[in-house]
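Below you'll find the structures, each written out as structure tokens.
No lab work stands behind these numbers, since they all come straight from the coordinates. All values reported here derive from a predicted model rather than from experimental measurement.
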Structure P
Amino acid sequence: MLRATYSVAMRLQNVDGRFCAALAVGIALLLLMLLSAPAFGQAADMAKARRAYEAGDYRAALKEFNKAADEGSAEAAHWLGLLHDRGHGMSRDPRAAYLWFSKAAAQGYAEAQRVIGVYHELGKVVDQDLAQAAVWYGHAVRQNNAKAMRNLAQLYTRGRGVSQDLAAAGRLLRRSADLGNAKAMRNLGYMYYFGRGMIRDRAKAASLFKSAATAGLGKAKYNLGFVHYHGDGVPRDLALAAFYFGQAAEGGNGDAQLMLSRMYLLGEGVDVDFAKAFFWTLLGAVQKPALAEWHFDKLRGNLSMAQMDRIRAQSKAWLPKD
């Protein structure tokens, strides 16, 4: 193909001086661009693979991702890591997953670089190496990966694998939050709430909790309920607190379930309702058994055995909405 391109260029150049020479160069560059571009079939295979994965057809996805990975696609290698890690279309194989993530990371795929950082941070498959985790997170951060910014910020916050640097952690969390990462919004909110690495600002903390809650983060809904319950950075509003605790409780947050139970017990922002209080206490006790004791004591004698048996059956059948 390159020889043919050169031949065309030379023939055009011989026809008419500078104009044809420029035209020849243009055609040559166009052909070279077409040669260097990914083949259409490969791009189509990746799209087909993603559609198969989303449809739950993991075998078909595996076939297409393998094909694309063989053709050099870093994204396909990352997807193969996910398939092996999650056991989709095959038995779970963390070691094979790590090898595929490593291949994608070596090719510069940012999310795979972040995942390799997680492997090193947790000591998953490889020996725990926090300094190496920070290095891999750094590679992904330089490619503007919002999750990696949050991961690296956590290392700086705790001084794990790097020197503790709360200011650096705050900068990374701001960048991640600006990119829409809900967990980064919540973590930055904590820094403002407690004044860690920055001047304490409960109003900013509440605003960040609200942004994270709006993005769907259940824990942030609990935090937002908490600040409205106590009037921290926002006016005290028990009805609004009950609303946010309710959303977090529906998502399975144990702290929120017990706070909602407390509010039904005491009639704070809601009408007193011992049946609902018992229901949420039963659920909250699964995660927070010690904290639930106070609730069970307060409920004693307020419900019949038949009522409690019915509510116990409801709680056993309950599933989180998130």
Structure Q
Amino acid sequence: MPLSTKHLLGIKEISEQDIWQILETAVRFKEVINRPIKKVPSLRDITIANVFFENSTRTRISFELAERRLSADVVNFTASSSSVAKGETLLDTINNILAMKVDMIVMRHPSPGAPHFLAKYVNASIINAGDGTHEHPTQALLDVYSIQEYFGRIQGIKVVIVGDIMHSRVALSNIFALKKLGAEVAVCGPLSLIPRYISTLGVHVFEHVQQALLWCDVANVLRIQLERQKVKAFPSLREYALYYGINKELLSSLNKRILILHPGPINRGIELTSDVADSEHSIILQQVENGVAIRMAVLYLLAENIQIGNFQ
């Protein structure tokens, strides 16, 4: 069945049924990408534009690989080498791309709400690849897929998100996804990096990382986004690493096994030491692999609406 929506703008806007549909479809596509012939003709007649107004490595490569695995025609757009640098508006840029008969747009933009704005004015399907500090829906989907794959369930799993909650689009999308699927969610970090509204989302707040790790089954660890901080939120990175960094000694003191996730890029020695990032606790590289399967599922399900003429 196709999704009940034309776009993937955020986890907040989609239903629990749509999330499960994406996760179940991703299982089949993970089988595809692990076989000798990794390409299928599912999107052979679909053209997709990757429109990135911010730097990206993992997300952009993951989307492009997913598109090519599905046999879509792919167009890549980078703002720094485009007419945007000359003052062209977002809507004019996108309309020029659509005039070339593009069916779907994968967009990353520094302004929260940019994909939502675009969805009001264009006919193509929009996939949000990260909008400012707002949401990053496909990252949340691959995170919950990775947890489901490891534990066999999401219901009742305790997940703590550690780090820069204030500036993280990953944190917000993860909270929405995990809560919809029945997980218990907490956040942990300096109070200066935890939004005041966070308790209204039904999450616990831990000030001390050891308490958070003793409580959780999964720790999703975020980097400190210094590029988004307008004021200094803590004295130094060394002090942050001392109080909130996760190292092997800390994990060993828990007397239990917890799962470590990280959306990347990792700042080794700050939020995670190398002996944790590369340990048996970590499924960071599995997340990367799962990201391709999840994005294939999203593209495939949204393209079904295009092919059968839904939402015209």
Structure R
Amino acid sequence: MTTMNRLVLWLVTALLAALTAATAKAQSDAPAQLPVLRIGFQKSAVNLVILKQQGALEKRFPATRVQWIEFPAGPQLLEALAVGSLEIGLTGDSPPVFAQAAGKDLRYVGAEPPKPRSSAILVKEDSPIRSLADLKGRKIALQKGSSAHYLTVRAVAKAGLAWSDITPIYLPPSDARAAFERGAVDAWAIWDPFYAATEIDVKPRVLATGEGLSGNNSFYLASTAFTQNHPQALAAIFEELTRADAYVQSHRKESAQLIADFSGLSLATVHRFIERRPKSPTGPLPAALVADQQRVADAFLELGLIPRPVRVSEIVWQPAAAKLAQQSTNPAKASP
């Protein structure tokens, strides 16, 4: 082999090696593939419903099969998340506390601002119950482990009563409404849109809303694996959720129609619960909201309603920490 041929062979070999290295680096820098995105939601999840109806996530993730799975309440949704049947879901404040206390694998990844006016304790119009103190000795319907559970805990405490002074009747929303209407319970703690629908159809009296009692906070939760493998997807989802909220704020009529078309709720009901819903952009949990959620956990522990203490901050996803972890496994990417 001549010197020229050896040089050509060396150059070709070097070029192939460089191309192989570049390809490997590009693959390591690229986001992990997301073949399926299963989203758990409830009828109260306004921004998610808007995204579903507009097909926004399907457009944002064209190579991903997006599935929407509806749940009657947060506890059922988080159970599905814990067993790997979902990638992400939205619940109220109490379900994550019960799930964490049970050792479920989940992470708080995002939140919406408080919505205290969107939950309430209802009584019949002719009920003798006139104050929270009048709940003593009464049966109160609520979904166990839901935001309504914490609302009831706070209401009982504010009234100066012990938890043992009431009889909680644990029922999902549809069964609770039936029990409420036929008089099998004395009061019902519930959230929108079930609250709005009952206001319009049954015309109950509102004994108390969450104002001064509970922020009725909403949290997005995901599995640990999803936060580790798809942080870019989470960021994109939050962008779309915030865009959806801006659409709801500026297009109330159109948004109400989209939600009614999906949910089967009357337009009057949808307008009612949208009206009392504040602007709700989505983002990582601020420290104040983590502290508020810790108060929820501590209240349930004090009453013996969860089996062990939990530290909420331990399962709050930190996007900056996730980015640093990625960079530590790929030093080349960390350099400017």
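If helix-only ellipticity at 222 nm (-39500 (n - 2.57) for each DSSP H run of 4 or more, over all residues; to 500) computes to -15000, which of P, Q, R did it come from?
Working: P: -24000; Q: -11500; R: -15000.
Label of the source structure: R.
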task = Output the label of whichever structure in P, Q, R has the greatest value of mean projected area of the Cα convex hull in nm².
result = P
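As an exercise: percent of Cα pairs over 20 Å apart, for residues 135-294 alone, calculated from one structure in P, Q, R, equals 61. Which structure is it?
Working: P: 54; Q: 44; R: 61.
Going label by label, the one that fits is R.
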